[in-house]
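The structures come next, written out as structure tokens.
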Structure 1
Amino acid sequence: MAQISGIQFEKNTKGENTYIRINLKKFGNQLKPFLEQIGVEKADDEFDKEWKEAITGEDARVESKKRIRGWWKK
């Protein structure tokens, strides 16, 4: 089998090809329609939706400081 840069086959203990590892930085644009078609990569993934709504690191620091300061007032 020909070697292609960015694609590697992984074998099991019997020497059979069982996995394929593909560099998505190199081939991601070409594979995205196929991955969406088989349901591996959804266009609007739940994680992506939640990530967009998540607070930033700075917001988390400010909120943490408020809570910690509240502990000292009690």
Structure 2
Amino acid sequence: MKKMHGRIKRKRGLTMHKRHSLGFGGRKRRPKTFHTEAAAHADAKTKGMKEGTYSLKSAKKGKKFMVVKSA
């Protein structure tokens, strides 16, 4: 694992003399969103999803779209 820099340890309130990994307390991954429906459909097609196996869900108060797999 990569060594964590001292300023990051200070920022997170960790001890200086112990080895911590950079993945400690990482940020949560968010789903990818698209500005248009066409862009969302194009991304689903490049990932190999066929029509009918996914649906579009509105995100950010209806301004963006994200691809959701159907069960």
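Which of 1, 2 yields 45, 18, 12 for semi-axes √(5λ) of the Cα gyration tensor in Å, as computed?
1
OK, next. Looking just at distance in nm of label points 7 Å out along Cα→Cβ at positions 33 and 57, which of the labels 1, 2 belongs to the structure with the highest value?
The maximum falls on structure 1.
Output the label of whichever structure in 1, 2 has the greatest value of relative contact order in percent (Cα under 8 Å, 6 or more apart).
Comparing 1, 2 by relative contact order in percent (Cα under 8 Å, 6 or more apart), the maximum is at 2.
Of the structures labelled 1, 2, which one yields -16500 when helix-only ellipticity at 222 nm (-39500 (n - 2.57) for each DSSP H run of 4 or more, over all residues; to 500) is computed from its coordinates?
Only structure 1 yields this read-out.
FYI, it's all coordinate maths here, none of it is from the lab. This is a predicted model, so every value here is computed, not measured. Cβ atoms are built from the backbone, for glycine too; each structure is taken alone.
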